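A.B. asks: Structures for review follow.
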Structure I
Amino acid sequence: MSTQNTGLRPTAGAASRPRELKQERAARTRDQILNAAADAFAGTGFPAVTILDVAELAGVTKGAVYFHFANKEALAVAVAEEFYALLPAIAETVRTEPIAPLDAVAELLIRTATAFRDNRMIQAGARLQIERHLVEAAMPTPFTEYTHLIADLLAQAQSDGQLPASSDPQAMARVVVAAFFGGQHISWVLHDRKDLAERVREIIDVILP
């Protein structure tokens with residue numbers, strides 16, 4: 001007569017699936033909270049937002065927010081980091097296009113303008129950088145990587161003969177980025193960014209040959 005082991009144990013695969021599902025739920029909840037925080041920061045600014053505001057917008061408890069983020073400052077840093085991750089992602093979509101470097105700069109500015117007009121995370125990140133002195137945490141350094149991206153494209157344009165040899169791609173990049181971010185701020189204050197695409201085309205026409 002054969003003996004059977006009656007001590008049933010879940011297999012390793014079965015045990016790992018609940019853990020994976022739990023991690024997926026946690027990741028979804030974190031994303032909900034982050035998007036809600038972006039919506040709140042973009043809409044009313046950092047000082048006016050509370051953890052309860054974020055929890056209600058996300059449809060979760062305050063405890064769930066605190067599980068993922070220690071405080072409002074941690075939320076602000078996370079939103080700002082997401083903002084600065086989105087800008088290179090936009091640049092990458094332009095780099096895949098078979099266009100000349102100077103045209104790529106123009107296209108990058110236009111696509112970034114569209115994102116500023118439509119994307120709440122980007123709007124929140126931009127506002128948080130203006131209010132960074134109110135956030136008692138180390139915020140990402142603003143604008144540097146985006147400036148490097150523009151400078152690299154302008155240097156390629158110079159190498160390809162699209163810009164005069166006497167041009168300074170670094171200086172041009174700083175001017176372009178300053179004009180863009182200043183222009184988007186003015187467009188936001190005056191027209192809720194509805195005219196941002198037109199303002200950016202003016203920057204392109206005036207600054208880029």
Structure II
Amino acid sequence: MLVFIDDSGDPGFKFNKGSTKFFVISLVIFDDELEAEKTAVAIKDLKRTLSFPDDMEFKFYRSSNNVRKEFLQTVNHFRFRVRSLVIDKSLIRSEELRGNKNSFYAYAIKTVLKYSDKTVSGAKIKIDGSGDRIFRKSFLSYLRRELNSEHKHIIKNCKIVNSGSNVLIQMADMVAGSVRRSYDISKKDHPVYKSIIKKHIEDEWQFK
């Protein structure tokens with residue numbers, strides 16, 4: 001099992017200074033490694049079809065409406081599952097989570113993996129990540145401690161990777177962006193993108 005994780009929105013709580021209301025974590029899950037490889041090849045082929053350079057990174061917020069639709073229609077032909085956690089940050093009361101972006105980010109990813117109704121197990125996980133080396137190391141240790149035990153083994157291995165060199169992380173970005181856009185009813189295109197990949201959505205949990 002391969003799991004690619006990315007987020008949409010920001011982990012900040014300064015709503016009067018531009019922080020997003022919603023924060024979304026999406027898992028793109030492949031139960032077959034060959035299917036993941038086929039999907040990656042199709043995404044690379046799409047770049048060439050669109051005359052994009054090979055090092056161009058698909059990002060939801062940077063893409064035009066047409067590119068978003070073409071990307072999602074391309075991956076829609078393959079077998080994968082999507083599980084998302086949607087957080088309305090105005091409902092978060094914990095001072096630790098509101099005051100520490102790293103803590104909030106780590107908690108959100110732990111939560112979406114932990115409460116996966118046993119559909120994620122023994123997974124090779126890749127997470128889009130930045131931040132300093134010390135945080136990355138403590139973050140991965142936190143996930144292993146919280147998610148693996150004598151009786152459950154959600155993570156086989158977990159790596160933080162550069163999205164620029166991994167098109168399946170870019171896919172997770174496009175999926176997470178599509179989910180978050182569906183909650184932004186001020187945008188005319190809010191229902192468009194998620195509807196394209198609707199058949200792949202296994203769970204969309206609104207955190208309360």
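Rule-based calculations on the coordinates, nothing more; no lab input. Please read all numbers here as calculations on a predicted model, not as lab measurements. Cβ atoms are built from the backbone, for glycine too; each structure is taken alone.
A.B. asks: Looking at structures I, II, which one was log10 I(q)/I(0) by the Debye sum over Cα atoms at q = 0.19 Å⁻¹ calculated from, given that it came out as -1.26?
C.D. replies: I
A.B. asks: Work out the source of -12000 here, i.e. which of I, II gives that when helix-only ellipticity at 222 nm (-39500 (n - 2.57) for each DSSP H run of 4 or more, over all residues; to 500) is computed.
C.D. replies: II
A.B. asks: For which of the structures I, II does the calculation of mean projected area of the Cα convex hull in nm², for residues 67-186 alone return 9.4?
C.D. replies: Derived from the structure labelled II.
A.B. asks: Something else: Check the numbers for relative contact order in percent (Cα under 8 Å, 6 or more apart) across I, II and tell me which is largest.
C.D. replies: Going through I, II one by one, relative contact order in percent (Cα under 8 Å, 6 or more apart) peaks for structure II.
A.B. asks: Out of I, II, which one gives 1.9 for distance in nm of label points 7 Å out along Cα→Cβ at positions 27 and 163 as computed from the coordinates? Provide the component values of the computation, followed by the final result.
C.D. replies: Working: I: 3.9; II: 1.9.
The value was obtained from structure II.
A.B. asks: Give the label, chosen from I, II, of the structure having the highest value of distance in nm of label points 7 Å out along Cα→Cβ at positions 59 and 147.
C.D. replies: That would be structure I.
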